[in-house]
Structure 1
Amino acid sequence: MSDLISLPASTLNEGRAALARLDSLATHQQYRLASSGRHVMWRVFGDIYERPLVLVHGGHGNWTHWVRNIEALTASRAVWVPDLPGYGDSDALPDGARFDDLIAATLESLDALVGASTEIDLTAFSFGGVVAAALACRRPVGQLALVGSAGHGGKRRVQRELLNWKKVDAEDERRAMFDANLKSFMLHDPAIADSLALTVYEQACLKTRFRSKDVSLTDNLAALLKEANVDTLLLWGTHDVTAAEPQRFSERLRTEGVRHAFGMVENAGHWAQFEAADEVNRRLTAFFSKG
């Protein structure tokens, strides 16, 4: 940590203002789970009566993982963005809750808000890819787009070990660790790690209470996609540290008869929909326009 420069709270001023502006455009829907009484927070952007497009964030994330995509995708869709249970503004699940409990809670809230028989489209990032694929096995989904999805079971790229910010109390020092982790894990180009990126990353990490890593490192995505049997788009950044050989996963899916389109996002890291927002927005819009 000796080479890190402490970052004051003012570093986040621009990012906080940008998030506040976007949040002001949302309709906030807080759903109370019948089973536990806990709440799941959803934000809806655009015309609520248009076909629902649900955006699912990754581990150590919340709705702001899609900060550079939401407005671009609302042109002809109602964009629904949850904070998954145990993330962001949603309540934590009961002690001992597992992945299936997270899926059940997310599904209950989604079906209650949009209607259990209403067909939706899904876009998801990282750990959210496994969540979205599981949801697609349990309810009507027209199309599914996954960006930097976890659960592929393949090799990861060598990267610098993430710094353990949880052991640091001083906010300025901890923020410097968030900045270092953001640049080594989430983004390829360090210059992209601006105030907005750091604000999203810091706030999301601090409000994460569900452990996603065990699910992310499994190889269960292929089986879920096969069971879901929906039109699927898979995108990875060319420098995504979580997937060294994503094309091999695509080849595996083809041998198993899983219909999908595959693409790489040039010069992007793991958080491709932020780092290469215009390109990812273009590809997502084109994909969903075919539905």
Structure 2
Amino acid sequence: MGTISKSQVAIGNYHYVAYSFDYFLNSVKSIGAENIELWGAKPHFCVDDQNRESVREFRKRVEDKGLSLICFCPEQNTYPVDISCRDTSLRKRSIEHMKRAIEITSWLGADRMLLCPGNGYADEPEEDIWKRCRASMEDLSGTAKEQGVCLMLETQSQEESLFMNTVYQQKEMMNQVDHPNLKAMLDTVQLAQFDQSVRDDIKILGIENVRHVHLGNTLVQERTWYDTQLPERLRRGRKVTGHIGLREGNLPIGQYLEELAAVGYKGYITIEICQRAYFMDAHRYAREAFDYVTGYMAGQ
């Protein structure tokens, strides 16, 4: 059985939005982590506001703290960015935005960027959304190759994407695009909606295709009676409460770490906490999560 090392663990700035980016860096440093994942959103880092010089200065701030920026996650769900939208002008602008994000990823010194699938309309055929997404990913994969960046496709809840929810859909999209710069990432909160384990997902995708992991906890809930009245295609999986404190959900976090170690996973694992309830005490929740993960690994 393999092991997961401290050098594989990163902390994301997702729940630090009430604090400055310098506060985030100092927090991560004091916790003892070596790596960060950058969420590209207000207030810390917005893609549209960046140029080569501003990114150089931003990167230096990270490196001066002795930290490594290992992954860039430009915001793609709550901003007006949708690479699968039926609206041609919106989709075209979104693709250009993501190409810019890929370029910025390389300027930041990272070699991987998280990619969300986008969305469509509930009253249009799912296959139409799929085709637009595939065309966009083929285009973006070419840019990623030019920039030396690996795109990591993430599944989403149905509230965020109508068509890219399961590991099987993730695998099929990768097969159809068939590009070496498009790989998969796992998010433990997303896979929990379908009772999949980390081991199950890696077996389906192939360990060589899994390049990144978001480690988060949540409360898995059954769908309400009102949800069950929706057409089956609009109620895939169970509901989750989002990425909450790592000690507060009901997912088997220790089991996930064991499964990653067992298959010899050597990529990065980012601790992801996103809910507003954690914004004001960001350092404490990051420290608790990091201590939990590294403490569990020490007992392997």
Structure 3
Amino acid sequence: MTGQEFAAWLAHRPRVLDGATVSELLRQGVQAAGQLWGVGAILQAPEALRELHAAYAAAGAEILTAATFRVAPYSLARAGLEARAGELARRAVTLAREAAHSFTPPPLVAASWTTLEDCYRPDLVPPPATLLAQHTATAQVLAAADPDLLLLETFNTAQEARIAAQAATATGLPVVVAFACSSDGRLLSGEDAAAAAAEVTLPGVVAVGVNCTRMTDLLPALLRMASATSLPLVAYANNAWFAEDSPHLAAAAVAPERYARCALAWLAAGARLVGGCCGTTPAHIAAVAAALSTHSG
């Protein structure tokens, strides 16, 4: 799919993105999913991963996100898996594609990736030369797995997002960019979300927005972005909290119906692509799909 084709698809009506992968697998008891935030599921629980993709498609998701969030040579090197980056990317995209093909029309498949370092630590962002080399390597690995689009998510600085977006658009695939933000309409780095959206409004980027942000905090940043870019907006929030004694998400915070009401507010702010991040489930995506269907109709 070309960027123009994706833009036309998105312009036709609001679209539904899927929900959380790793936190949902952990909730289901698939502990392997926590290893490198999804890589363990590709290796040890592929059937559970495929079934979750299918559950999101059945709920109404029109884009399924392959479990490639940390399938980057930079991240995999820490576990001695750098040489398997291409294999893991292909496996992840194939699992999502197999689930998609059980539905008519089949959902699109996105390959996602994120910051080189901790998504919540903008102070750890490497220097530009490292960013360029590593994000270029990741873009090439994921594009070779043949997804329909690339999803750059949970970025915490405009600089790293722009460099990653430049690497991603060089593949020729449509690119969506999403930032983690605070309640004040700023990135975790303190940068204005409007300025960040403008930074990644590049040829080949087809949407920009906010993800991995608390449901009640997402709207200010989205409104700031709407003032700075002509691109369609994407919005998918967290719906969970972290247990004090666990590195993983503990429980869902709100019911699907309340989450869907927030999604309608994001839609009113200009979002054309709405889904869920950590802590959301197929039930949340079904509620979003129903709400968007009623709104569009």
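If Cα extents along the principal axes in Å, for residues 26-169 alone is computed to be 50, 29, 26, which of 1, 2, 3 is the source?
Only structure 2 yields this read-out.
Determine which structure produced the value 1.6 for distance in nm of label points 7 Å out along Cα→Cβ at positions 10 and 226, calculated from the coordinates; the candidates are 1, 2, 3.
3
Taking Cα extents along the principal axes in Å, for residues 74-129 alone from the coordinates of each of 1, 2, 3, which one would give 41, 19, 18?
The value was obtained from structure 2.
Read-outs: derived from the displayed coordinates by stated rules, not from any lab. Keep in mind it's a predicted model, so treat the numbers as computed, not measured. Cβ atoms are built from the backbone, for glycine too; each structure is taken alone.
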